[in-house]
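Read the figures in this text as sums done on the coordinates, not as results from a lab. All values derive from a computational prediction rather than experimental measurement. Cβ atoms are built from the backbone, for glycine too; each structure is taken alone.
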Structure 1
């Protein structure tokens with residue numbers, strides 16, 4: 001694990017051991033409705049696609065997104081990966097029919113082959129890392145997320161359009177980050193800065209000109 005990933009591992013392991021399989025256990029605070037909102041914003045990457053597909057949840061925690069997929073009746077073959085062993089064990093217990101990987105996504109030899117890849121919360125925390133360290137980690141992670149997808153990626157970051165910033169959170173100017181994504185990864189980018197949390201979600205798609213509505217591939 002890299003330095004930033006190790007920090008995140010230690011932090012989320014501690015919150016999970018303290019609070020268990022709850023939104024507080026993954027450090028989203030006590031408001032379960034806010035956690036569900038974030039899940040729905042992540043799942044918007046598949047909106048309009050009726051052909052199903054595979055989805056990799058990077059930083060899956062105890063598998064809460066898998067619950068939301070079932071609740072919404074989405075036709076998705078879900079796989080989760082997380083660095084915290086206790087979270088992965090709980091995810092496997094809660095979802096025996098799903099696949100969960102204990103490991104570091106950035107260390108996987110070949111993580112490709114998923115239609116969609118989502119990353120909910122990993123890029124909202126920097127903890128004790130410096131902004132420069134986190135910027136480098138974010139670039140590496142976002143590029144790896146996009147390399148692993150066939151259709152689209154969703155990830156969230158804290159917005160700089162706030163009047164207060166907490167030292168432990170990772171804030172990034174959305175215009176700057178979207179510009180980097182368009183320059184380095186794909187011109188097919190969407191930004192959701194309109195939901196009522198102090199963050200935003202970026203969606204990166206493969207060539208939409210060669211895909212149907214919602215980014216669904218046609219062979």
Structure 2
């Protein structure tokens with residue numbers, strides 16, 4: 001399917017190999033951009049062949065995508081994650097969404113059995129703030145679904161997954177793949193860790209980013225609360 005999105009991002013350098021490499025990688029990246037599917041405009045941000053995008057990968061790829069002119073794709077994907085947050089899933093969203101606008105079947109069986117890593121909500125909150133700064137698109141600040149996602153991620157989500165009352169979500173091995181404590185999915189982590197260092201660092205950054213979002217919206221008291229946390 002031909003892309004509607006056109007991009008004129010170029011690199012000029014005295015090193016011709018560097019220019020050619022940039023052009024090659026740009027063309028390759030745009031081969032993973034899709035438009036006109038039920039989920040809306042998106043780019044593949046998951047393991048190959050899944051035709052999907054996941055919370056971690058979109059949060060980590062969105063700045064490069066924005067530079068490639070994929071702002072509408074970014075906004076659509078973050079909106080889908082925001083709309084997916086549900087109290088039935090203990091304030092989790094869908095970890096991975098496919099092109100048919102459904103939770104990717106490989107990661108989701110039911111609201112009681114699905115794959116999810118605890119840093120995900122915080123990573124998306126921080127990415128939403130960064131995308132607002134990069135794009136100037138005020139929907140990132142004022143859209144009702146995104147506002148709800150960010151607020152619940154910083155309050156309800158933390159309360160639900162914090163088992164020992166220290167303010168940090170933690171994992172219980174009995175819950176299996178539902179609430180892993182880290183992006184590390186290897187044998188050294190799964191079923192052995194309660195909290196990963198990446199979770200703590202991403203959560204701290206999300207508090208800073210959400211504090212700034214509150215400040216920009218004129219909510220100075222909340223901005224102070226989240227910055228202190």
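Work out the source of 15 here, i.e. which of 1, 2 gives that when relative contact order in percent (Cα under 8 Å, 6 or more apart) is computed. Computed on structure 2.
Assuming 15.0 is mean count of other Cβ atoms within 10 Å over residues 137-144 as calculated from a single structure, say which of 1, 2 it is. Intermediate values should be presented prior to the final figure.
Values: 1: 18.2; 2: 15.0.
Only structure 2 yields this read-out.
Starting from the value -14500: which structure in 1, 2 was helix-only ellipticity at 222 nm (-39500 (n - 2.57) for each DSSP H run of 4 or more, over all residues; to 500) calculated from? Present the calculation step by step, with values, prior to reporting the outcome.
Working: 1: -11000; 2: -14500.
Traced to structure 2.
Of the structures labelled 1, 2, one was used to calculate Cα extents along the principal axes in Å, giving 45, 41, 35. Name it. Clearly, the read-out refers to 1.
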